[in-house]
1. With distance in nm of label points 7 Å out along Cα→Cβ at positions 90 and 482 computed per structure, which member of I, II shows the largest figure?
2. With distance in nm of label points 7 Å out along Cα→Cβ at positions 138 and 362 as the yardstick, tell me which of I, II scores highest.
3. When volume of the Cα convex hull per residue in Å³ is calculated, the result is 193; to which of the structures I, II does this value belong?
4. Please state which of the structures I, II yields 8.6 when distance in nm of label points 7 Å out along Cα→Cβ at positions 82 and 426 is computed from it.
5. With helix-only ellipticity at 222 nm (-39500 (n - 2.57) for each DSSP H run of 4 or more, over all residues; to 500) coming out at -10500, pick the structure among I, II it was computed from.
6. From I, II, which structure was relative contact order in percent (Cα under 8 Å, 6 or more apart) = 14 calculated on?
7. Of the structures I, II, report the one carrying the highest value of FRET efficiency 1/(1 + (r/R0)^6) of positions 402 and 434 (r between Cβ atoms, R0 = 35 Å, to 0.05).
Structure I
Amino acid sequence: MLGDDLLFASDDESEESAPCMAVWKVLIVDDEPEIHTVTKMVLSDFEFEGKRIEFHTASSAAEAQAILTQDNGAGFAVALVDVVMESTQAGLKLVQWIRETLNDQVLRIILRTGQPGEAPEERVIRDYDINDYKNKTELTAMRLKTAMYTALRAYRDLKLIERHRQGLEKIIHATTQFIECDTLPQFASTILNQISLILGIESSDIICCAVTRDAKSGNQYKVLATNLHNKSATAIPPDIQRRIESALRQKQSVKGDDYFVSYFTTRRGMESVLYVARNDELEAVQHHLLSFFAHNIAVSHENIKLREVIRESQKELSYIIGEAVEVRSKETGSHVRRVAHISHLLALRAGQTESEAEMIKLASPLHDVGKVAIPDNVLNKPGKHNEEEAAIMRSHAKVGYDMLRKSTNPILQVGAQIAHEHHEQWNGHGYPNGLAGEQISIAGRVSAVADVFDALGSKRCYKGPWSEAEIKTYFEKQRGKQFDPALVDILLTHFDEFTAIRAQFPDQE
């Protein structure tokens, strides 16, 4: 039995009279009914951080296991466990089951015993993962409340650590998603998808907006991602604009009860602001996670922009090299740009991924790079080549391959493959190696179709442009001979889409 000074709560102060609010779930496990009654009476008006206690009771270890098994004991903060119940070691076995079988390391366990001889304090504390040990004869009202304050503080801190851990794991996952983004639109979509996951809130309950500002752009900022209907800065509601601008002006994060504006700047001077709001209050841990997430957004955004600059530079370099060959061939058109876009569309239609098709697009302008080694009198001969001249002309495939093959750059590696194979033929009658069918890489097969398709429709030193009907007839005849039949079918089925590319990049006289 507990001491008399536990019995001071009035009879009308029960847990049923507590107002409806968030609660701490406490499990009382004891085979003495009066222990349940007295514990509830003592803690009937107990509050910790504005929350009352919600009591759950069990009269045996087996009954406690059944209660805790539901949802793996989720939500229980403290368990007050008797040692001797259906057996002399029932409480200790329950403790062991909670920690090892249920694998709950967060629940705070206070062991209470009226028979300390059955469970000596030193041995129990040493051998069992409990958080407190109380002899019932010494457990006054004040000591019980003190034990409850201590247990709930520890439980709160462990849950906070767990939420931070889970949130940081989600941020790490989100960062991985950012790394896999190739474009800014993909990046923006990833931001919006990840915020609700990190906060553990339905996306429909959140208003979010991510903006960036370059140090050189003055006061103008760019909306990077938002779930507001209109993405222009002028369409953002005035109150949100003011909060974003306040963070940019103060160069620090700003927060309110129901919103958080996280500010971050990179070493290169790119400023980023992440605005998140909801109808309900945001918790401190959510502010903390959003701050970390905003830092990752800023750095990832800058890296994606740098990758885009590099990618654009690589693309322009491919065009410049390809066009330099065209100029030397006395061609005045935009052949290499058209071949790049035709190859990209054809590769996509053939089932290549966007990244694979993009690689072919970036590399295909290099298909004729080996022509730099061909003498002018052969390269620009207006009539038909003789046998010796034809052999020299055919050497450009091998020369282009040798120029590019030693590079470790993935674009140039594909470029070497295309330069080497774009004159190979499906039936094996091409050059330089007489490859046939799928011995020719998909990049080589795609570029072969794109190159000939555009060349037939273009003016050359040795011919005029062919009509669309003539081009169709040629490809129909060469289906399964010079060209991959599947690619020819795609070209003829979507012929208008491919011819439209010519209008986008007309010849320049």
Structure II
Amino acid sequence: MTSKELQKRWKARVDEVQNAFFTLDSKNDIDSRVARARKDYAYFVETYFPHLAKSKCGKFQLDAGKYLLKNKRARAVFEWARGHAKSTHVSLLIPMWLMIQERKQFNMMVLVSKSEDAAVRLLSDLQAELQFNALFNHDFGDQPQTGSWEEGEFRTQGGFYFVALGRGQSPRGLKDRSNRPDYIVIDDIDDDEMCRNEARVDVALDWLLTALMGTMAMGRGRVTLVGNRIHKKSILAKLVKRPNFYHTIINALDKKGLPSWKENYTSNEISELRETIGERAFQKEYMNNPIEEGVIFQEKYIQFGKMLPLKKYAAIVCYTDPSFKSSTKNDFKATMLLGKTKEGYYHLIKAYADQTTVSNMVQWHYDIDDFVKGATPVMYYMEANFLQDLLLEEFKTFGATVGHQIPVRGDKRKKPDKFARIEALQPLFERGFFLFNEKEKDSQGMRVLIEQLLAFQKGSKVHDDAPDALEGGVFLLQKRTATKSNTYRVGRTSPRKF
């Protein structure tokens, strides 16, 4: 940011603070309000910062405040998803909460970020609240006295000293009279460009552990790092492996598939965001699960083209991976309609994939049945273990409504390791033996399948239900058309043209 942009941002922040509307209970005098604020972090946030607390605090935010208050020698990493107010709480509200305690919690706070400008922005937010928050000043009266965020440091009337520092800047000799830093907040220190070079990450981590933490008096005081995991070898990812660090991970969705910050976000808006930005970006920014795109399946090998008339295929299979749950908050259900040509090429004619109900999944089969319209026989398969009474009943009920049943068969093979099975498809893509229907390029199912293929890698937490269904269909097509045209024939160096 330029100096002019920083000034404009500062003015906007000051206006926001000054225009905040404070509602007070007339029955509570200042003493009782202050006493409660010191004990109750949620009350402190909601009472003094209504312009920031648009939603109630999440439990994870309250837990962070309590932990840092209780542990004067804390070593903490708060790995929170984007949009979960990590900077607002850890770099602003919690420090101000520590400031109002009866016993002084720290003397000198150092705010660190990926650049000096980023650190100064954090410092300016802190100064804006201390200087212009009317209720905070009325009750605690600890305004900035000397220095300014523009200079990268300031001191309050109560003797608290705040300093901004960019990643890699020399902090040696940093102290305020006899006081050394005793509260270091490292906020979003990682960036995409640096993380592409592990050697640079290691240098930055060494700086953090030696030069930065070395400014403390033999480690006395609190050290916190807050951010989301943007890379598997980021500073955050490496720091959490160090001993003695308290570590919390907050993803946009918890283990049950529900919003972690339910006070602020709904399942529907998270799902909409996920669909908009794609699975890989969602995993990186909101699930602390960075994925290197194309580790196994590369985008350049995903080819679109025209499909054959249905009757021209040697065989057509519809394969479904239904997932165990019947809600929209768990695994994806996936159905793939695949054809194999007489020459041994695989065509993905239609793809369905979504976090949806069993009823919708059954509807996909009837949509496929309408699409085929008796032009050619289609074999419908589903993993035998999934053909339970619930699913069969759903098919029977739907079939009774429309007047005919879909003859779904069980895939009874003893499946080997899922990763190995899906990975084995990669040569088909690389050698040009797989073609996606160009008319379905923008469909939901096709998009989800491609995202999951590109994100597929060993140990990934990303859903792989669509690639699993794809593999099931390919396997059965290979089994039904086991001829001399087997696509895994050794020696072919380039595919034939379609």
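Since every read-out is calculated from the coordinates, none of them should be taken as a lab result. In this text the structure is predicted, and so the values were computed from the model without any measurement. Cβ atoms are built from the backbone, for glycine too; each structure is taken alone.
1. I
2. Top value of distance in nm of label points 7 Å out along Cα→Cβ at positions 138 and 362, among I, II, belongs to structure I.
3. Working through the options, I get structure II.
4. Working: I: 8.6; II: 2.8.
Source structure: I.
5. Structure of origin is II.
6. II
7. Result for FRET efficiency 1/(1 + (r/R0)^6) of positions 402 and 434 (r between Cβ atoms, R0 = 35 Å, to 0.05) over I, II: largest is I.
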